[in-house]
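Undergrad: Next up: some structures, all given as structure tokens.
All of the numbers you see were taken from the coordinates with simple rules; none came from a lab. Remember, it's a predicted structure, so these values are computed and weren't measured experimentally. Cβ atoms are built from the backbone, for glycine too; each structure is taken alone.
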Structure 1
């Protein structure tokens, strides 16, 4: 979770297992950015958001993951996952970098992970992106593009996510072997 907030060699100040997690997160980000499905989803947002199109692609993938019945098989599974994730994160709060530490209480109290399954949760996530990004002035256009293109984005997610899971498992296996 902290990987996006740890820049470059800052990761070396963390214990080995956290460094491995940061490495895995960065490998997943790289795979995601280079995948043809992500490039297709980014094209939906690119005319309005240019360099930030990838950030919006990441946000909308969260919607499809939260609604993926292959991953969350029961109605309560996503809630259980989110609560377990926040509880685990709290046990490691002493490793939070300041920007993540400031954001985490909101993430937990508003249960962002759970609310990604709803259109309104994605809308709020996009608005959060606007607050953090210097050059995004509005996100209503992005939200409307998401709503208009849901079937297209779902198709790309369905192509992308199984490949991401396989890739992640392979990278994790290599990381843990070292």
Structure 2
């Protein structure tokens, strides 16, 4: 299970996705920890078990146990926060109320704060939370993270989401064809 295994599942019509997966897995804009934590957090955000297991296997070659746990924590906490902050963004009356949700991992993620913020940004992009994307981008830019580094994290998220959609679509198509036969 690996990036190669995922690439092998991507059909010709999605060749651009396959090529992007290959290039993103070799990108040097981010540190290896930042890159592979972004891959892992983004995979978890897709909820696709096959994508998660393949990317987790690849990420385990580049991440410490602490970084693996922190990337998973970023995906978990942002799954909650993305729902909550999308709601408060839509519903103005609730914006001034305290969230009353535990988010301690954001303050003490167990890895460099910039890395955790990149992972949180990527998950927020996958989950489509404008408010969290804006907040994490602002934090990152305030920490002197370059536009290119922020963009790379979101490009990884976009590619992982696309790989998930293609693989899931192909599995669904195969199951549908099997049922018709």
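Undergrad: Rank structures 1, 2 by mean count of other Cβ atoms within 10 Å over residues 58-65 and report only the one at the top, that is, the highest.
TA: Comparing 1, 2 by mean count of other Cβ atoms within 10 Å over residues 58-65, the maximum is at 1.
Undergrad: Here's another thing I want to ask about it. Computing FRET efficiency 1/(1 + (r/R0)^6) of positions 42 and 90 (r between Cβ atoms, R0 = 25 Å, to 0.05) for each of 1, 2, which one ends up highest?
TA: Largest calculated value belongs to 2.
Undergrad: Could you figure out which one of 1, 2 the value -0.26, -0.74, -0.93 for log10 I(q)/I(0) by the Debye sum over Cα atoms at q = 0.08, 0.14, 0.16 Å⁻¹ was computed from?
TA: Working through the options, I get structure 2.
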